[in-house]
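Engineer: Please go over the structures that come below.
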Structure 1
Amino acid sequence: MLKIGWFSTGNGIGSLGFINFFLNQINKKGLNASLEFVFCNREFGEADGSDEYINYITQNNINLITLSSKNFQKKNNYKKFSDCRELYDKEVLKLISEYEVDIIVLAGYMLILSEDLCTKFKFINLHPALPDGPKGTWGQVIAKLIENDKEYSGLNVHIVTKNLDSGKSIGYCKFPIKSNLYNDAWNQFNLESNHKNIIYEDLDLFTLIRNQILSREKYLLVIVINYLINNKEVLELLFNEKPNKDFKSVDFSLQIEKLLS
């Protein structure tokens with residue numbers, strides 16, 4: 001059995017749906033994993049979305065750990081959270097160290113991890129781009145795909161390092177964004193591109209790509225976790241001091257398309 005920790009800011013419906021799907025895979029689909037704890041960098045009362053998320057965790061009798069990053073910054077009189085990230089993560093490390101886990105999943109966690117956390121635990125993250133794709137938030141990634149006229153989009157699960165979105169990819173899936181489904185949306189973008197200051201989030205093309213990513217992300221994460229359950233040596237290969245450079249990220253595209261069909 002793979003013992004898993006879970007980090008999330010719990011922003012809203014997406015975070016809630018994600019963990020609900022994961023628990024369903026364990027309880028009803030027989031995924032050989034256990035959820036040992038959930039950490040949230042918000043406390044109850046900070047936002048409606050995270051309040052609903054926290055309620056869900058407690059109602060399902062899951063070990064919940066909270067430490068408000070916003071209150072931590074305010075309490076320590078820092079103007080920017082980046083100035084106190086290492087101090088904050090040291091406190092987080094104290095809170096989660098009593099749990100023995102094989103990996104920790106970042107699922108909608110809105111903070112960048114410090115090196116201290118990355119070296120003490122094995123973290124994996126779901127990133128909305130192919131292994132060699134753009135870095136950044138999902139909004140930045142999709143904007144770059146459109147701007148650079150890419151033929152494919154995708155997403156991948158990678159190990160987490162102190163360098164943002166730069167860890168070795170474990171598994172990925174891809175899909176075309178130049179098929180007939182996208183023709184009208186690309187035409188709209190080509191018209192809009194003649195104007196300055198394009199708001200990418202307002203484009204139909206942006207929405208189409210985002211929806212395709214959303215429909216696949218929960219499947220990819222569970223498939224990669226199941227892959228790690230059946231290939232535990234991969235964790236050692238990727239997380240030791242000198243990770244195996246010959247390891248190639250596994251393409252799960254066909255498997256996911258079957259699930260979506």
Structure 2
Amino acid sequence: MKNIILAIGTLFVSLAMITGVQAQTLPDLGGKSIVVVTENAYPPLQFIDPKTGDQIGWEYDAMAEIAKRLNFKVEYQNISWDAMIQAVSDGQYNLGMTGITIKEDRKEKVDFSDAYMRSEMFMLVRGDEDRFKDGKSFAAIEDGLVGAQAGTTPFYVAVYNVLDGNEQNPRIKLFETFGASVQALKTGDVDLVLTDGTAGRGYVKASDGGLKLVGEAMGTEDFGFIFPKGSDLVEPFNAAIKQLLTDGTFSALDKKWFLDYKFGE
């Protein structure tokens with residue numbers, strides 16, 4: 001993780017801008033049922049609508065469209081992030097989705113789909129925060145705390161790009177879910193949460209000025225769906241992802257969830 005590349009750019013880059021794949025005839029999965037597990041703590045990718053209690057978000061819409069095109073039925077289950085990869089690896093679920101970064105070490109346990117989204121890592125802070133504006137100035141605040149989930153990309157970025165490279169650094173407070181770390185940020189229990197731009201932007205919109213993103217992007221990451229090793233679903237999903245990137249469907253979802261959706265209304 002010491003080689004994480006600092007990147008300056010937009011919060012979100014649609015992969016529809018960087019693929020030249022042509023539309024193709026998709027496989028037919030014959031109406032089979034596929035169990036998809038998620039966390040529902042990653043707006044606007046997937047979260048619980050506070051008004052209706054429904055599970056909504058970019059990934060739910062994308063999965064619905066993939067299910068329609070590949071002809072399968074979706075059954076959703078929920079699990080915490082720290083248990084998800086192992087549970088999918090063990091075959092408890094057919095597929096996992098929660099903005100999962102495609103990483104080589106994770107490929108030892110699960111198979112990834114092709115990337116369906118690219119995002120960048122940013123610093124999420126309280127709206128009135130004025131003590132620091134980047135990783136260096138945060139590190140200089142000796143009592144500043146960062147909230148993270150063990151084993152996640154934000155955890156390693158906090159350790160190696162912001163702090164001193166010590167994974168046991170007491171300035172890192174661990175939480176079971178990303179949502180819990182954001183709640184701790186709101187209440188002042190931590191001072192910083194590192195997040196990709198997709199989730200960070202969602203939380204900022206929902207906070208009514210209570211949260212903001214600061215500093216430059218700290219590396220890029222690609223998101224993919226995860227499957228048990230050797231799953232025969234990977235190839236059909238990759239074909240669907242390529243088609244949805246090419247025909248503008250994902251771009252339309254980007255607009256719906258990152259630009260048009262009004263959190264809290």
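Engineer: As an exercise: semi-axes √(5λ) of the Cα gyration tensor in Å, for residues 120-239 alone, calculated from one structure in 1, 2, equals 31, 15, 10. Which structure is it?
Structural biologist: 1
Engineer: Sticking with this one: Determine which structure produced the value 16.3, 48 for Rg and Dmax of the Cα atoms in Å, for residues 56-167 alone, calculated from the coordinates; the candidates are 1, 2.
Structural biologist: Attributed to the structure labelled 1.
Engineer: Tell me which of 1, 2 gives -7500 when you compute helix-only ellipticity at 222 nm (-39500 (n - 2.57) for each DSSP H run of 4 or more, over all residues; to 500).
Structural biologist: Structure 2 accounts for this read-out.
Engineer: For the read-out Cα extents along the principal axes in Å, a value of 54, 45, 39 was computed from one structure; give its label from 1, 2.
Structural biologist: Only structure 1 yields this read-out.
Engineer: I have 17 for relative contact order in percent (Cα under 8 Å, 6 or more apart), calculated from one of the structures 1, 2. Which structure is it?
Structural biologist: Computing relative contact order in percent (Cα under 8 Å, 6 or more apart) on every structure in 1, 2 gives 17 only for 1.
Every number here is computed from the coordinates shown, using simple stated rules; none is lab data. All values derive from a computational prediction rather than experimental measurement.
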